[in-house]
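I've put the structures underneath this note.
Values in this text are rule-based calculations from the coordinates and carry no lab data. The model shown is predicted, which means the values in this text are computed figures rather than measured ones. Cβ atoms are built from the backbone, for glycine too; each structure is taken alone.
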Structure I
Amino acid sequence: MLRRNASSRKEEKKAIDTELLDELYQEAEDNDIFIASCPFNETKSMIVNVNGGAAIGLNTNLISNYAEETFCMVHEMGHFYTSAYYELCSPLQLRSQAEYKADTWMINRIIPIDDLHAAIEAGYTEVWELAEYFDVPEKVIIRADEIYRNKCLL
């Protein structure tokens, strides 16, 4: 059934993605998070803790569509909501822990476990299929698999 209505689902998903991105920008505004376009060398986005507040930098030169922008925003908001900040010179273990917390928050927000189970039961089992279904980069599906398996939910 889901495959037959793929085009209508894609239209609906596009509207949802735009809605999610709008929600994320509103949440940032509500939490006094400053957002700026920053031309980093190779980084698409980052969040910094500044005097008890936060600022998100988005590299609009590297972000090519709504899905990428949504991914960047939801990931950085994951850092904010979990207070998982680190400095560039932080030890790898601290950085990995902060990224894991932000990724876990992100995955719970954009690919809830019940939705992932429903997609798999509907026949979407390949990484690329799930990425297309959820309209996220494939690396997000791989990360969701890791996180949910670590929690014994898959």
Structure II
Amino acid sequence: MRYMQGAADAAITDCNRALKMDANDAAAWNNRGGAWLLKGETERALSDLNRSLALDSRQAEVWANRGGAWVAKQDFTRTIADFDEALKRNPRLTSAYANRGVAWFMQDKLAEAEADFARCRAFGGKLSPDAEALLQEVRKRRAAH
């Protein structure tokens, strides 16, 4: 889908077409939810991602996308729960570890944050510059205690 390439508006159009053909296409609901999230339309993203999960809750990426929507709403309890679900389905999903690490950090749970950042790297993932900065902050705070 185009949303993977950052073309959110075009992806939404593509998904709208797909959903007109099959309103039960869980992947289209997920992809459109991801595109809405890229555009900062969190409520629309949550609506589509919830629909995708109602149709097929087996896909780790949908749980991870919804976890990202909860980050945007700063609901870190739900963020962590959704990334937990994503990781149950795909224990090597590095983005889920990185993003759950951010949520742990935002709740001042530094050991959990550091562990998730380490898991992300252990599975070959890269931390974003923002997550890398948080990891350095985690280490600094933990060294001070």
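One table, with the values for the structure above:
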{"read-out": "Which of I, II leads on mean projected area of the Cα convex hull in nm², largest value", "value": "I"}
{"read-out": "If helix-only ellipticity at 222 nm (-39500 (n - 2.57) for each DSSP H run of 4 or more, over all residues; to 500) is computed and equals -19500, the structure in I, II", "value": "I"}
{"read-out": "Value 0.70, calculated as FRET efficiency 1/(1 + (r/R0)^6) of positions 43 and 59 (r between Cβ atoms, R0 = 25 Å, to 0.05), assigned to which of I, II", "value": "II"}
{"read-out": "Entry that produces 14 once relative contact order in percent (Cα under 8 Å, 6 or more apart) is calculated, selected from I, II", "value": "II"}
{"read-out": "Parent structure of the calculated result 0.60, given that FRET efficiency 1/(1 + (r/R0)^6) of positions 83 and 123 (r between Cβ atoms, R0 = 41 Å, to 0.05) is the read-out and I, II the choices", "value": "I"}
